[in-house]
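Take a look at the structures listed below.
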Structure 1
Amino acid sequence: MADSTMTLWQLAANQTAKVFGLAEAMSPEVASRLRQMGFYPGQSIHCLRRSPLQGPLVVQLGDCVYSLDKQVAEGIALHP
């Protein structure tokens, strides 16, 4: 990841950022599914809610709302 990037897991509630890319270490199946869901560089993503105790992160990407666990969210790089 570039120096000015952060992961989706680091995005605070009610914060918006743009997708930078997916981690190379991510499994091809998960990366493929995320791309099908619209996680492409340049897409705007908004954190709707952070669950307590390391629970799922709820985000909005376009018109869709997704719940992602920590392992997946840490593999999505963002431009703050």
Structure 2
Amino acid sequence: MRTSWTLWWLVSTLEFLSFIGMSIFLWLREIDGSGAVQTTEIKLINIGVLAIFYIIPFVIQLIWLVLNLINSNKKSQNLANH
């Protein structure tokens, strides 16, 4: 069980840091790959699109968290009963 929690924290941290890193990159670039100047509105739209793609891994992380909590609860109850 400890391995599952460690992996959960590792994956969550990597996911969070990659989202923050890509958001910073999108916010700081002045011109995109096609040569278009990035306005504040376009930067916010780009970060919003990035966030939409991160929703799926975020939901998977939430499900994994719930499963970890349920399994931890069961183990603690089994140890208390014996």
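Coordinate-derived values only; no laboratory data. The structure displayed is predicted, hence computed values, not measured ones. Cβ atoms are built from the backbone, for glycine too; each structure is taken alone.
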TODO: Looking at relative contact order in percent (Cα under 8 Å, 6 or more apart), point out which structure of 1, 2 has the largest value.
DONE: 1
Task: Among 1, 2, which structure scores highest (criterion: mean count of other Cβ atoms within 10 Å over residues 7-14) - done: 1
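Comparing mean projected area of the Cα convex hull in nm² across 1, 2, which structure shows the greatest value? Don't jump to the answer; show the numbers that get you there.
Values: 1: 4.7; 2: 6.4.
Answer by largest value of mean projected area of the Cα convex hull in nm²: 2.
Assuming -31000 is helix-only ellipticity at 222 nm (-39500 (n - 2.57) for each DSSP H run of 4 or more, over all residues; to 500) as calculated from a single structure, say which of 1, 2 it is.
Numbers: 1: -4500; 2: -31000.
Of the structures listed, the value fits 2.
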